[in-house]
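There are structures below to look over.
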Structure 1
Amino acid sequence: MKNNLITKIIIGGLLFSGLNGFAQKTTLEVDIAKTVTKIKPTMFGLFFEDINFAADGGLYAEMVKNRSFEFDKPLMGWEQPNTKRSSLNKQSGVATPIKVSENKTNTNFCRVLINDPQGYALINEGFRGMGVKKDAKYNISLKAANHGNAIKKIIIQFIDKDKKVIGETSIVPTSDEWKNYSVQFTATQTEAKAKLKITFEGTGTIDLDMISLFPEDTWKNRKNGLRKDIVQLLYDMKPGFLRFPGGCIVEGRTLADRYQWKKSVGNVEDRKTMMNRWNVEFSHKQTPDYFQSFGLGFYEYFQLSEDIGATPLPILSCGMACQYNTGELAPITELDPYVQDALDLIEFANGSVDTAWGKLRSDMGHPKPFNLKLIGVGNEQWGPDYIERYKVFEKAIKSKYPNIAIVSGSGPSPSGEFFDYGMQELKKLNAKLIDEHYYESPKWFRENATRYDKYDRKGPKIFAGEYAAQSVSGANPNNRNNWECAFSEAAFMTGLERNAEVVNMTSYAPLMAHEEAWQWTPDMIWFNNLEAYGSANYYVQKLFSTNKGTDLLTITNDGKPLTGQNNLYASAVKDVNSKEVIVKLVNTSATPQEVTVDLKGGKLASKGTVITLTSPNLNDENTFAQPKKISPTETEYKLKGEKAQLNLGAYSVTVLKLRME
């Protein structure tokens, strides 16, 4: 009993002294001369899904909600605050949605009757308001049919939360037939919650449709394009690929409301609006005003991929609705239209201008092919029904386009009956790339840094297509983008990189979320109507993506990979283009640790760089108030001899970069 007590005192003393700053010492060896495998350019990429207002209200810079009156409630997003009655007992005005049966895509327009122009206004609330910036220019466009030329002028204004005018212009409608009008105006103050107010001169009836508003300053200054600040965050990551448009958005709650790429291309006003499947998915955050205009469609996704230097990876429905919802199946005998969609998409992306779909791409402004190399069949389906359908797609695609690599799925979880079955069957089919998804605890990510160590090097390659540490639990609204989640993902990512022979593609998910209109947390990028910032998880992803190198190197401690011993994780690469050796080190303990990296097999310059990402508190996170609270710091590093001495701070991610001579 006494001996046990002494032992406990000694152990307790050692633990206490460790917590008070006595650093562990670890020696690592890196062989610069020996390449384990080449690292794929697609190693670290991006996964975009239209969830959390990521497209309409987010990346797609349109500021008017329900611009063509196509929501299930055609006037949702539009207010008529001043429909007062005049002395003649008439309303000052009224807006009435009108359905046009012969138009299959843009079925509604708005008929506005103005009895008293002094008392009537039509106001659009935007996506939780409209973010406008002082002195910035905005482009308004609309279609109008002015009955009998009764309306002399359409006055367009930005108003702030106090209804003060902060920008104004006007349009003179000159035809009683449908005609397009556009004009530019300037905001006179910055306002996150602006609205668009439309009033009229004259009395009578005017029809309105496609009332659209974009900032002039978009990504690459494209008219009616993408939000510049958000795309910049994506561009800065130097992503290897862009997976789009999801995710469960691909599947639909039913097959009827699955994502159909052909409805997302061509003229923007001819793209049929539909309800977003995340509209009422979660009781904790229902968003009945969440719809898809498809202004951000497949052409725009391909264009974005090209802009940010990413290989495009479109995902298509395999004829199975979301198995968490209806699980509706297209019978195998009726799968031809789904398969044809896949074949036609490849033609749209890569076909010559002499082909039907290649011509459409050219007509939209991109005569050159998009150089599509990858296509995904299904999102995260599981079971025999998926395997049966995958076989049909694979046969058809390989027959016509043998050089296209097909991404298949292993289901929604990283283990269990569905996962085991899917992996077993896809291996039998010699599947090229299998997509694995995992939303697990930070502890799971730390403990699974060895996940791919024993995967068959000759077997299917792995796409870690959706992953994120959940601070509470999966699909929980209380999940946070906290520092523990971020550095735990970094620990796991050293295992992804260390297994680059097997793991060819990886991406965090979901990519982005609107501050006030999210359904799922955590998310890599957060935005509101004026600003966007990267979470701590974003900076972890960026560190790996911008330092992925070209060749994998071994990094070992006593001949073994560092996969959590003493709460340390490591991976190493070299970049033959920049002539650098890059070592990534993650310390997940509450105490600093000293590490010696013995660099053998090559001569290195005496000066290098150390990039550090750290925060003292597990629950720290970036916010709109402190968007770079957790962000990398870069310092010069001086190498003495072949051994690099590093002090890794508590809870830290460190990247050491040394130039090869």
Structure 2
Amino acid sequence: MVEIGHFALVLAFALALVQTVVPLVGARAGNERMMAVGGPTAITGFALTALSFAALVSAYAGSDFSVVNVWENSHSLQPMIYKITGSWGNHEGSMLLWVLILTFFGALVAAFGSNLPATLKANVLAVQGSIGTAFFLFILTTSNPFARLSPAPVEGRDLNPILQDLGLAIHPPLLYLGYVGFSICFSFSVAALIDGRIDAAWARWVRPWTLVAWIFLTGGIAMGSYWAYYELGWGGFWFWDPVENASFMPWLAGTALLHSAIVMEKRSALKIWTLLLAILTFSLSLLGTFLVRSGVLTSVHAFATDPSRGVFILCILLFFIGGSLALFALRAASLTAGGLFQPISREGALVLNNLFLTTAAATVLVGTLYPLGLEALTGDKISVGAPFFNLTFGLLMLPLLLLVPFGPLLAWKRGDILAAAQRLMAAFGAALLAAIVTLVFIDGSSALAALGAGLSFWLIMGALTDLAAKSGFGSVTFPIMLRRFAGLPRSVFGTALAHAGLGITLIGIVGTLGFGSEHILTMRPQETVEIAGRVVHFDGLMPMKGPNYSEDRARFELIGANGQVTGEISSAKRFYPARQMPTTESGIKTIGFNQLYISLGDEAADGSVVVRIWWKPLVTLIWLGGVVMMAGGTVSLADRRLRVGAPAKRKAKTVPAGSLS
């Protein structure tokens, strides 16, 4: 099975070469038969890549330690779920998953792109095939997941313990679906530049694919944040780690691309800007791949430390980013910019939104790469930490969040800012009330928390205001308003959900950072401590045995006002003998939207244990907001006007002969 998987990978590489060359040559020569080769080649390439990935998963499930990759990242005592997720919990396997998703998206274009012009479809599949060719070659030459060991070891070295978690079953696939999903937008953009024109079919296809990639990337970032929060035992949800930034930058650029694509679809404007954003978004995805796998970063998220791999990916990066930007520079002058509009309009608001988002992405890029560049040039090592990102990113986000509710309320082409402001008076009142309540009743010394609370309600109420205004609230009777509300396009509901989700996430951030509590202390069995009005009783430590680890598990009890136990929390220190590696397993008790978080430190000779206890108000809203944003994107995608592909032409009704007089 392993040899079949390896051979299928080689065949997939060969087909990617065919997919790159034949349709592209056919498009240039106007040969329809050559252009048609791209579709079946893309589908077959995906099938072969899926077979190869299935072979790797099979090797992991069967603990085939004759495969180097399995030996390095698995163990016969691992639970089956972690054996399977271990297949992508390493560099080689994750790259195979990367190309599997890449070929999957190419196969979708081949299968559902029948309404695309033949030349555009051929060029898109050729560009997608060229990306596949580069990464198949990278895997086969530097990162072969099927390399053998002889003789085969009796036992494996085990998967990295911090990756033995259900969050890792979800996080990488979601993240890659987002990362790689933007490759389709990139391929459409380069195909449009090759043709030298942008037509209606191009516009209809780019926005849905952007939306799909954005949904998955949002979920991947949220899942990764929650995994780091509960698995690493540090109690934080975002560290501005360079690899975290590597996924956040494409999200910012992809959000800008999504808004730009809206303008292009509705008003046939911002065509050149949309093209450039599509190139930059996938370029940032490739940059993220380079940062994670090149060895230039040391991070819990980083996979590889082999410089040769980094050089190879850097060459891929330079080829695709440099080549696409050079093609853009050559073709941009010949492309039409699209329709005109007034600065005060929905188009103008979306352009302003894009400027803030791309500037924020550039700020994060500079903060991430500056230490690497300085070390390469001078040898000096510095770190750019949270204070820099919080200040620069926060200052850029403040005006953007203030402007978000105005965009949907402005008319296309020429808007009325005063009318939009009048409609938003109720949202402004709710935001002001939230800020005042925060200052007066919660924390009078935290002006930033009050500002954050006000902005949160501003975003949520602004989204509701948009729905109310489009339904005719206050200007028509209630039954008519309900009918209008039910008849609103799904994209309107999706926009409102996405903006409200952003507000919900902001509430969670404000609550956690502004009003949380933390205690670090040494506790002995049967001692109690009070935090945020809650009494925590330490019951003691118990040694326990897992399938491939041993642990000391601490049991804590929550004591109510009447002295009764109202809940239990378990936290542990684990040790994995195969890896000789300890981990901290945090204990979390969710109370409404709040969480009590307990992490264990070292145990002293007298039986006392260092304990860190956090009270995190509203922390779950951080990730609930991400889920709401994903739901908004999904609802928008379900809008019949945004279904992938151009609408098919209706057949003309046949009229019986002689029926016309």
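All of the numbers you see were taken from the coordinates with simple rules; none came from a lab. What you are looking at is a predicted structure, and each value in this text was computed from that prediction instead of being measured. Cβ atoms are built from the backbone, for glycine too; each structure is taken alone.
Suppose you compute mean count of other Cβ atoms within 10 Å over residues 156-163 for every structure in 1, 2: which one lands on 17.4?
It must be structure 1, since only it matches.
1.02 is what came out when Rg/Rh (Cα atoms, Kirkwood Rh), for residues 92-267 alone was calculated for one structure; which of 1, 2 is it?
1
Which structure, out of 1, 2, was distance in nm of label points 7 Å out along Cα→Cβ at positions 108 and 540 derived from, given a value of 5.5?
Here the read-out was taken from 2.
From 1, 2, which structure was helix-only ellipticity at 222 nm (-39500 (n - 2.57) for each DSSP H run of 4 or more, over all residues; to 500) = -20500 calculated on?
Matching structure: 2.
Of the structures 1, 2, report the one carrying the highest value of distance in nm of label points 7 Å out along Cα→Cβ at positions 236 and 412.
Sorting by distance in nm of label points 7 Å out along Cα→Cβ at positions 236 and 412 in descending order puts 2 first.
Distance in nm of label points 7 Å out along Cα→Cβ at positions 228 and 572 computed as 2.5: which structure among 1, 2?
2
Check the numbers for mean count of other Cβ atoms within 10 Å over residues 260-267 across 1, 2 and tell me which is largest.
2
Of the structures labelled 1, 2, which one yields 16 when relative contact order in percent (Cα under 8 Å, 6 or more apart) is computed from its coordinates?
Label of the originating structure: 1.
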